[in-house]
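Asker: Structures follow.
We did not get these values from a lab; they are worked out from the coordinates using the rules stated. Nothing here was measured: the structure is a model prediction, and the numbers come from that model. Cβ atoms are built from the backbone, for glycine too; each structure is taken alone.
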Structure P
Amino acid sequence: MNKLRPTIPIANWKVALNIEESQKVQNQESVPAFNCDCESCEHWRKMYEKVLPEGILLELKRLGINLDTPSDAYEHGSGEDGRHFRIIFHIVGRILSGPEAYRCEQQIDSSVLNYQVTRETPYFSIVVLPYAESYDKGPIYEKSKKGELITIDMRLSIP
């Protein structure tokens with residue numbers, strides 16, 4: 001039986017979620033952070049409840065995402081506001097509305113992911129896009145009537 005929640009907001013997007021199918025793509029062996037216990041992943045697990053914007057945290061939980069097991073997680077530097085992380089999760093469903101996944105960056109004459117900044121300090125941004133439009137490795141899932149694989153990609157600073 002498909003358990004489809006008609007509309008769940010996640011930042012500036014609205015997603016129709018297939019709960020059962022989404023559970024199948026959580027913590028698959030095919031994802032880069034599968035069973036990872038590196039220091040960065042441990043830091044994420046220890047800090048996410050403290051650093052995610054409250055609304056985003058609630059929305060991710062409503063989506064049934066196990067926040068302890070991202071598909072991918074890595075640090076990409078640090079600054080005055082903390083360590084800079086990229087955290088990626090996947091769900092199954094349909095994106096009903098929201099900003100375009102990519103925008104044209106004139107300075108480099110290229111398209112870049114259209115992260116939506118929801119908080120400046122400590123920094124947090126997010127983009128939601130069909131996995132088929134992503135260049136990152138994700139779980140194995142065949143698009144069907146049950147939905148398509150969706151990437152939730154976040155960049156944030158963690159103290």
Structure Q
Amino acid sequence: MPIFIMRQFVRHRTFRLNEWSGRYSELVDEFYLPTQWRAADAKNKQGSQVSDTLDHAALTQEVQACHNAAYASYQSLLQKGVARELARMVLPVSIFTEVYVNCDLHNLIHFLQLREDDHAQQEIREMAAAMRQVAEKLYPWTFEAFHKYRLGVTDRPTPA
């Protein structure tokens with residue numbers, strides 16, 4: 001997941017996280033790019049909305065150029081002997097990181113309620129939905145009860 005999304009996980013403080021460290025290992029040239037660019041929401045400072053006025057191809061090209069330049073700078077610093085812990089400072093928060101997460105079901109369900117909400121950032125909603133799919137397969141009775149008693153949804157198909 002990109003670092004800027006991982007930071008939203010940290011805010012919950014209910015997860016036990018172990019992040020792969022760029023201090024000890026060389027970071028991989030893998031960056032997040034949205035499939036669709038969104039414009040800032042006029043009403044909600046933290047929100048975004050789909051926009052037909054944005055030039056998606058140009059925005060993607062611009063950000064890819066930034067990613068390429070940042071990673072080239074990172075590699076250059078490493079080749080000059082700069083420590084990984086310092087060289088990584090030139091990399092943007094869109095670079096991917098690897099995180100191992102541990103959480104109990106109560107806090108996972110609370111996280112999912114918050115991060116699958118329409119007000120949450122699209123990227124964290126997608127991550128939460130993927131987490132829910134895995135958890136529903138592992139704990140079908142828990143999620144069935146959650147949907148029935150907390151959300152009032154009774155016509156859901158049982159997870160396979």
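Asker: Using semi-axes √(5λ) of the Cα gyration tensor in Å as the calculated read-out, with 23, 19, 15 as its value, let me know the right label among P, Q. The partial results should precede the final answer.
Answerer: Values: P: 23, 19, 15; Q: 34, 22, 12.
Here the read-out was taken from P.
Asker: Name the one structure among P, Q that mean count of other Cβ atoms within 10 Å over residues 13-20 of 12.6 was derived from. All intermediate terms of the calculation are to be shown ahead of the outcome.
Answerer: On the way: P: 19.4; Q: 12.6.
Of the structures listed, the value fits Q.
Asker: Identify the structure, out of P, Q, from whose coordinates helix-only ellipticity at 222 nm (-39500 (n - 2.57) for each DSSP H run of 4 or more, over all residues; to 500) was calculated to give -5000. Don't skip to the end; give the middle numbers.
Answerer: Details: P: -5000; Q: -13500.
So the calculation was done on P.
Asker: The value 63 for percent of Cα pairs over 18 Å apart, for residues 53-140 alone was derived from one model only; which of P, Q is it? Don't skip to the answer; put the middle values down first.
Answerer: On the way: P: 54; Q: 63.
Of the options listed, only Q reproduces it.
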